[in-house]
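**Student:** There are structures below to look over.
Read the figures in this text as sums done on the coordinates, not as results from a lab. Everything quoted here is computed from the prediction, not taken from an experiment. Cβ atoms are built from the backbone, for glycine too; each structure is taken alone.
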Structure P
Amino acid sequence: MLSKCAISAAIVALLALSAPVRADSHIGADTVIATVNGTEITLAHMMVLKQRLPAQYQSLPPDVLFEGILDQLVQQTILGEHAGDLSAGSVAALENEERALKASEVILQISTDATTDAALQSAYDALYGGAVPETEYNARHILVETEDEANALVEELNGGADFATLAQEKSKGPSGPNGGQLGWFGLGAMVPQFEAAVVVMDAESISSPVQTQFGWHVIRLNESRLKEAPSLDQVRAELVDQVQRDAIEARVAELSDGVDISRKTADEIDPALLDDLSLLGE
C-alpha cells in the first residue's frame, strides 16, 4: 500500500505532466526560431509579420498561425538568397520604411512624454474653463404648406387638441410620425426663423405660425436647460489627441529650426513623373 508521501508525489507528477507547457523565461524578441543557410529568423520577425496579416488570418489557431508565418519567412529567405540587387523602387521602399519607422518611434515618445495629467488639465481649462453654459431646447413642431393651415392648427391646439396626435395627422415634416418631436438642440442647429421663435418661448407654450423655406411651422417648446461643460473624463480622448498633436507640431518646428533643407518645386519637376514607374526600372 502506498504511503501518503508517495501518493502526494504521484499527484504532483501527474499535475506537472498535464499542465500546459510554459514559455521559456529566457525567450525574447531576439530568440532565433529558425535558420536558413545561417540567416536567422527571430521571434521578432514573426511577431512583426503577424501584426501585418489581414484580420481574417489573426483568428487562426495559434499553432497554425505560428507554422504559417514561419513557413512564409523561410520561403522568403530562400528566395531572397537567389535575388540580385534590389530594384530602385525596392531600395526606395526600404528607405521610406526605415524613415517612417524612425519617425514613428520619435512621435510615440513625444506623445507619451506630452500626455501628462497637468497637460490634460491645462488643455481642458483652455477649452472649457471660461465657457458660458449654453441653453438647449427641446421642442415639437408641425409643418404644413400654408399659413391658413398653420393658424387652424394653433386654434385646435389652444382648444385642447393633442400636439403629438395633430403632428402625426397633419405634419408633412419627417418628424411627423414621431409626433413632431425634435429632441434637444442648441443654437445654430435650426434655421434662423425657427430658432428666433423658439428662444423667446416659454416652456409648454405654442407659437404663432412661423414661416421658413420649408413651409409653415407651429412649434411647442417642451422645455429648455443649460448645457454644462463636459467633465475632463468625458473629453479625455479629445484632449489627448490635441495635446499630442500640439506637442508633435512643436517638436517638429523646434527640430526643423536651423536644418539645412534644399528642395525642388513642382515648377522645376513635372508632377506627372510620379506616375512614371519606368523610372524605377520595374
Structure Q
Amino acid sequence: MKVGFIGIGNMGLGMAGSLLKAGHELTVYNRTPDKAKPLAEKGAHMAASVAGACKGDVVITMLADDSAVESVVFGDAGILANSSKGAIHISSSTMSVALADKLTAEHAKNGQGFVSAPVFGRPEAAAAAKLFIVAAGATDAVDACMPLLEAMGQRTFRFGEKPSNANLVKISGNFMISSTIETLSEAMALVAKGGLEQHQYLDFLTSTLFNAPIYKTYGTLIADKKFKPAGFSAPLGLKDTRLALAAGEALRVPLPLANLVRDRFLTLLARGDETIDWSAISQLAAEDAGLGK
C-alpha cells in the first residue's frame, strides 16, 4: 500500500520501519526532519510538509497529544484538506475520546475514512513489530488497514465501528499501567525498608502471582532505577492520566486511583525533569519510606 506516516518519535520510528520491512511504499513527515533520516536511508520518501505525506491510500499519525494531532489534521495544510476522498486516516496517538469523535465526523464530511488504532508496547516492541494494537472504525476501513496493522504488531484487537472505542480502551489500559507502577513502587519500597533485596523480591513476584510482562518490565526499571532514556516520559504519563479522568467525568465514573497517580506525576514533574520515564514515580514511594537518602 501507499502510506504516509506523520510523527517519527520513539514509537513512530519503529512502526514506520516495520511498514518498510513489509514492503509498503512509505512517505514520512516529522517536524524535526533529522529523526526521519534513518527511514529515508532504508527507502522511505521524505515529505517536506504534512500535505506531502497525504498523497497515498492511508496516512498514519503517531503524535504526543490532542494538540499535536489537531495541528496536523485541520487547516489548509492539514490531513483533512490534502487527503483524497476514500483515503483513510489511522490515528495511533493516545488522544481523548472527544477528539476521536470529532475526527470521525470531520473525515466523514470529507468522504474519508477514520480508524483509531492506538498501540500497547514500548519502543523496543515497536521496533520488533510486537505491539498489541487496538483498532476501531467502520468495518470496511479497518479491513483495508489490516495489512498495515499486522505489519506493525503481533496482534490486533477490534472494538467495533466507533473509532473512539479504541481510544477508551487505550486510555483505560494506560491508567491500569500507571496504577500498577504505583503499587509496585509502594510494595518494593516496603520490602526494601524491611531489608530485602528488590531484585530477589521481583523474581518471586514475577515467577508466581504476577507473571505478566508489565510487572517484569516496570519492576526491573524500578529495581534498577533506570529512568533514562525514557521509553515513555513522565509528561505523557500525566497527560494520559488526565485523559482517563476526563473520560471518567464524561461517563460519570469516579476514578480515585487516577487522582492519586495524577498527583504523583505532578510531584515528579514539579522537580523539573521532563525527560524522565514515567516509572520514576517509584522514587517518590521510596523517598516517602525514607529510602535513597
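**Student:** For which of the structures P, Q does the calculation of relative contact order in percent (Cα under 8 Å, 6 or more apart) return 14?
**Tutor:** Considering all the candidates, the number was obtained from Q.
**Student:** Taking distance in nm of label points 7 Å out along Cα→Cβ at positions 201 and 217 for each of P, Q, which is largest?
**Tutor:** Values: P: 0.8; Q: 2.2.
Ranking P, Q on distance in nm of label points 7 Å out along Cα→Cβ at positions 201 and 217, first place is Q.
**Student:** With FRET efficiency 1/(1 + (r/R0)^6) of positions 113 and 177 (r between Cβ atoms, R0 = 41 Å, to 0.05) coming out at 0.90, pick the structure among P, Q it was computed from.
**Tutor:** Q
**Student:** I would also like to ask the following. Compare volume of the Cα convex hull per residue in Å³ across structures P, Q and report the one with the greatest value.
**Tutor:** Largest value of volume of the Cα convex hull per residue in Å³: P.
**Student:** Between P, Q, which one scores greatest on mean count of other Cβ atoms within 10 Å over residues 185-192?
**Tutor:** By mean count of other Cβ atoms within 10 Å over residues 185-192, the leading structure of P, Q is Q.
**Student:** Computing FRET efficiency 1/(1 + (r/R0)^6) of positions 145 and 265 (r between Cβ atoms, R0 = 30 Å, to 0.05) for each of P, Q, which one ends up highest?
**Tutor:** Going through P, Q one by one, FRET efficiency 1/(1 + (r/R0)^6) of positions 145 and 265 (r between Cβ atoms, R0 = 30 Å, to 0.05) is largest in Q.
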